[in-house]
Structure I
Amino acid sequence: MIVNDKVYGSQTIDDPLILELIETKEFQRLKGVNQYGAWHLLKEEVFSSRYDHSLGVYFLLKKLGASKEEQVAGLLHDIAHTAFSHVIDYVYDAGKTQHIHEEFAEQVLHQSAIPKILEKHGMKVDEIIQESNFKLLERNIPDLCADRTDYFLRDALFSKRINDKDVKDFLNALTVHDNQIVFSNKDQAIKMSFIFIEMCKELWSPPIPVGSFQLLADVFKLALQKNIIVQDDFFITDNELIDKLKASQDEEILTKLSKISYDHIELASKEDHDFHVLSKPRYIDPKVIVNNELKRASFFEPLITTNIDKLKKGFEKGLYLKVK
């Protein structure tokens, strides 16, 4: 299988296990799940699939020399993401942590053919599902990890904040030390840190798209109450779920869906708003290896710490929005 990935270029997949996992219906479903959640409803071209991102994490882990088990864990790490990705967090009032998909992971995997596929190749699903076993795949902020690195590169390219040369420069500056992804070049570490914060404010959590997450979540809550959808419907694609809502012909549902647009959502004040939304701050302060010692990028550029503190304070306040 040859994949022309926009971040890593032409990639050949010839591992029988990886190919078999990619062909499962659970993995194929990710082609129709947008990383940008409800933003696609505001602006059609804002789309990046969980499928591409999952393959990207696999490619990156393979490039960094991760174990076969970690590569598989990386490929499958988003398998439980629901339709519209993190909108589900707002359904269950977890917008600040955005962790709900992790709670579904065991259920999704065990109900699939994936455990038998892994067993056939000498792996156990309960070990693969434990992301804490894989320190290149996942780490807490502000560290780098394969998941965080891939979605940064993918989204920064999409939003034209970086170009192909920048991608190569970032990737060439990454190395593995003490089972963690670090930079070998402080300038690249500083550059990525600044762009990451910019993207958090302008791409991952700008006001109107964040508002659209809450509005769509409210539609889902209402549809659940009216038995128009059930929880299992979150495990179809974005378009299939929207089609199911529209097919109900429920006037209240259709009216609420029509409000998810730039014409109807606007910033408001604490004194006069329709709803208050909390979101997750995303930032990095990656480690840099210098003379076999690890130091944070902020050691070389203190403004990184200043910007992170400012970002976190802003996110603690949340957003006040109105619907016209």
Structure II
Amino acid sequence: MNLKILKLLVLLVLISITISCAENNNPEDSAVMPEDTTVVQIHGLLQVNGNRILDQHSAPVCFAGNSFFWSNDNWGGERYYKSEVVSWLKLDWKTTIVRAAMGVEDPGGYLDNKTANKNRVKTVVDAAIDEGLYVIIDWHSHHAEDNTNEAALFFQEMANLYGEYDNVIYELYNEPLDISWSNIIKPYAISIIATIRAIDPDNLIIVGTPEWSQRVDLAAADPITGYSNIAYTLHFYTVHHQQWLRDRASAALNDGIALFVTEWGSIGYSQIDSEANEWMTWCFDNKISHCNWAVNDKEEEWSILIPGASTSGGWSDDDLTDAGKLARNIIRNWPE
């Protein structure tokens, strides 16, 4: 990407968000963060109310942060599951939320090596708690319904370990494929929610939606009832998903469900990203939190790091890809 184009795109994103922030600058909607207070200390337990996620002061909030790459053995991204990386993202990127994307059924994932993958997740969660960040524990699967018992045991353990912490958010299903919401995903989710709620009655739970977490309209038409504090996953990659998906997501919000962008990517393969500004403005206007994909140095344009970048943070601009530079500017300057 031409550097001038990248700088212009970043500037447009930040100008748009800043203007939106000024237009929505209601003291009831946000809190000023003292330098010596963490984001979780200020906002506390997150609670769904209608189509919004509110903080402990009943104010709508949205956070900007990073998703780690698949945790699988020998996939590369597992090398970044370190407390030092979480600390650097908070310090340098001003990240307020991170996502531990634990691979499940693919080679090297949880089903192949439970101890290593679980320990990587725990490292990120423990670091986020220490740093006062929100953290998503993500069952990063495309076929979660095939391993319901394993998912239940995993989330039972996570709820026992972390249910007392306001930092923790459970994501039950990363990206379901083109399968039925009402007949497959929803029953799976209800069974896992019941397992979590038997231990942790109140932390936020996020449920994936069909077609790679883009059919939020199907969840809106048949939402989960009987349990509180449930939101639904929306994923987008700007090279593939434009206004049509924003329109679908806006309709789902109007139907009354809360959304959470647990994963998004900019630029895409060899394309200049003109959609990031539209998506970030939409997220801010609708108070939708988001995590950028991904903390990794894999040779794809969605990775934030160039190949060989340090696995312990401390990155300079030269260590960042174009996608990484854009994501850092968005996250670092996200209005509080």
Structure III
Amino acid sequence: MVVVMQERATEEQIAQVVARLVEMGMDVHRSTGVERTVLGAVGQGLPDAGLIEMLDGVHEVLRISSPYKLASRTFKPEGTVVMIGDIRLGGDEVIVMAGPCSAENEKQVGTTAAAVRRAGAKILRGGAFKPRSSPYSFQGLGEEGLRLLRDASRAENLKLITEVMDLSQIELIDRYADIFQVGARNMQNFTLLRELGHVRKPVLLKRGISATIEEWLLSAEYVLSGGNTDVILCERGIRTFETATRNTFDISAIPVVRKLSHLPIVADPSHGAGRRDMVVPMARAAVAAGADGLIIEVHCDPDHALSDGAQSLFPSQFDRLMAELRIIAPAIGRSICLEPVARRGWS
């Protein structure tokens, strides 16, 4: 249930409505928009919409037919902007995250971070704990990898996103990263999602390998219901019967999600296609389709990468992609880092 308050509803009136909903057995989440305050009531209670509509300050009461309540546009009609320091993800600017699949050594991380920063990326991506299909594949450097990524991101004035795989890693990663990334394999790890609902840093939630959009949004609901409103969705391709690419990159999911949910959505063309020659065209298409950001694998020497080298861009390819995106973004009313950072005098 969504309770839309009147434009001039007082704080006292809002508090009375919240108290009544709680009395009826509901958890209440407040969203304050430009014109009105909206209250999302979720839980096992059975509130009487007629009684709520009679309370002072209430404009209307809406039943939400979709199973995800807090992630829906009905609860929050305007789009959510997630703040990562001074970076606004979900606003007019398309935010680019880039970096290696895995932190391997100090030189590799530092060189790649410097390259993506020069090209205009604002967030460094990189893994310290790697969920791999084979137990014999490179699993990441653990905390040492986190240190390498943090040092490189600070040196280049970048924010850091890295993957969390388990409850036991949350506290550790919280000391190093600015954004928690939940990978496709953990999209329905509901215990992990509930715990991330209690952290106060943004969570990027990747779509599961075979997940429907509704299942994906319901997973986001777990984080939102815990009180963490800074959730970012990430389309990274799904498994279909097609074998020409690693996954099928679902471009259509971007406009669908933007219609159904207020949460910002970014695209991961690296995992979406799994092939370096397809990453650039898929990234261009994602921005044209309305993605709020991109997360792209870039490696200073991808042919010798310990993981996902085949889908990682060379720095020169990433630099060219950023130049192309600066042409595409304005055509749809968006912007992107206007010029390479090095030209603006950043150090």
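No value in this document is a laboratory result; all are computed from the given coordinates. Computed from a prediction, not measured in an experiment: that's the story for all the values here. Cβ atoms are built from the backbone, for glycine too; each structure is taken alone.
Thinking of I, II, III, which structure, once Cα extents along the principal axes in Å is computed, gives back 66, 43, 41?
III
Could you figure out which one of I, II, III the value 2.6 for distance in nm of label points 7 Å out along Cα→Cβ at positions 51 and 115 was computed from?
I
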